[in-house]
Structure P
């Protein structure tokens, strides 16, 4: 292909990627947005293949990777989506590091230096940025994967002087990066890379489970910037554009997540909350009085209500109850009940987790309402069904100044006339905090597996 044809193809792919982001801004247009993304990526890949002579090797790699991806995609459960996303981010970071190493080892093959020439100063800066961002993304995403999948504890892991250690490592990493810039050689480059890999671990381990949605979106942003940095190294405009789109959208999403949690971004990065409170509150949770009921009680209350708001959480995903809850909603709607779903921006373990689950169950889009739009309606609602959610409906965020989540915007379920809470037990949520909502006079606890409880409600309604 000629240079003009390549530039035009990459431009078309870039426009399709932008249309992808626009499409993903709404559930109604998300499928169309995904289609634009697939077409854009196909154009970008085919265009890149036309520029190389090693097509056979690349096609073999694509076949292997594509086969693995297809198997994982067919086997993965919706509950495992957050850790899958984290795993994908780690691969993007690793790819950035490996490409940077390859470009440094053989800059002539990448067209960034002539035989016998030293790397240009701008290329050294690009390699430094792409490598350390990619390395931090790689190990940080692995730790996030471990926390989200339960292989590692979701509690913050802290030690004395942790911030000072991170600061010292950051300074050392930049120092070796400067040494690499001044005199490009493997020693400062590899030391800088090793420090960045360690920093990725140390930055994520002190972050508690309650902050994981922010971590996922943050790592998404990192992976984009890593890709963009390598795009500059390879003089690949498509990689620069795609990486910048991912990086900027991830940064915006991180800001939205932090705002939804009333958290400063730096505060999240410097260590999450929730590790200590579980110990302090667990004793109180046993002693406090709560009211419990059955699925039949829930069916009677919701079946005779005029309005019901359902608040889904991660427990819904774990129980795989999204299809059952949609069937229950249909039965309630047939009885004349106005049913809606209230979505908190950080419900679940990643941004948009609940939206994806409900879309999979084909819940009508007009029934799914975001927090800012529905909070004013709780006071006029007969019944709120909280199913698998905890921290996002905790009134302590508004009433208890000593609570670690004080100031965090919540779904104001406590304002409804009656609150039904489906949980397996009175255990604390992912943030490790007891929930005052469970002990209100208007609240009825219904214990059991979310799917089983909803199926029992369906039987009672039928």
Structure Q
């Protein structure tokens, strides 16, 4: 039976690679998910048949407990909460890596292992595992709005962060060189956990998509390091794939926001709240009704729909699909403008619209849609804030200056569906709401879009 283990590792690794390749395009994404699921099943079976496993009782208890927690999370959690679920999943996985590393450390806490590669690998994977655990919990709390999304900063913060990081690395090195100093180990774990908290609290809400991708990379690297420590080739491959893909995705996210890793991790993005009150109350805000919006949409030749997190919160994607179908039946050219960091995680809008059966071909990326917006009759913004904020383009002093945006303000007419005039997740005022070509549609996104779609399906004005 043990001869099956290397074969299982090869099969599982191949399936993981194919899963990543297939999930890179919507037409093959389902195949990719299935390949990943089968690969994980093969990996688990391969781990269970190893000769080192002598008792399955505790393993079965752990599997039942994990399934009891995981199945409800998968079935009951709404699509709007997927970013939070992803963050907390990173926390669970990283904690598992850290705890396994702790068990392995005590197993190797003998003089004969001093300075060995195994101990260095264990220290590295525990550092990444424990800091990723607490960092992911903080990310979860911010995404779930259990704590404020704005950066938490204080005097001497960077000095403290640097000191904690240095102390953690030094203690880890001391333990690798002399593992018999077990009294230092609790301090190493505590500092790693503390560093994870300190790493994320100064990061603003608008950077959460990048942070999630980066934490995914950390968790993968931790798993890969654990594979080296345990001599498990499958863990090495799977962790490396996870780490590399997460890092590449984080790079893409930073590029999409025109920002560097250093700026994301230490810049306190979203710390400046521009014009939340600030004496700008005299600006004129124009509002409209759903009926007026339906009339203008019906008589448009081209409409660009720009979804954001507000659409996700209201679970309005199915009503948006109905609106798309109603406009298409009337001969209106409808496209969806997708910003890379719209929502709370990479690809959030794509997933929601795919769930509502919006054709993938109608989803247009930022660089491709911006040249078309000046010719668009109507830009319909559904719950997007920071990704359509012209301050990023026009105001060098803005906290989001230089971040690429969807230039919705350049459309001939703009409708914004929003509950109130509150700032977006980054905490920054948006001047598009006060433009002369903008009309606000105040209300719940699902109800508002549903009303507009109903007006169109019922015949509307019949002028188109």
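Comparing Kirkwood radius over Cα pairs in Å, for residues 86-181 alone across structures P, Q, the highest figure is found for P. Suppose distance in nm of label points 7 Å out along Cα→Cβ at positions 46 and 318 works out to 4.6; of P, Q, which structure was it derived from? It traces back to P.
If mean count of other Cβ atoms within 10 Å over residues 118-125 is calculated from each of P, Q, which structure is the one that comes out at 23.0? Source structure: Q. Among candidates P, Q, the computation of distance in nm of label points 7 Å out along Cα→Cβ at positions 22 and 38 that gave 0.6 used structure Q. Which of P, Q yields 0.25 for FRET efficiency 1/(1 + (r/R0)^6) of positions 198 and 342 (r between Cβ atoms, R0 = 35 Å, to 0.05), as computed? Computing FRET efficiency 1/(1 + (r/R0)^6) of positions 198 and 342 (r between Cβ atoms, R0 = 35 Å, to 0.05) on every structure in P, Q gives 0.25 only for P.
Bear in mind that the values in this text are calculations on the coordinates, not laboratory data. In this text, all values refer to a predicted model and were calculated from it rather than measured experimentally. Cβ atoms are built from the backbone, for glycine too; each structure is taken alone.
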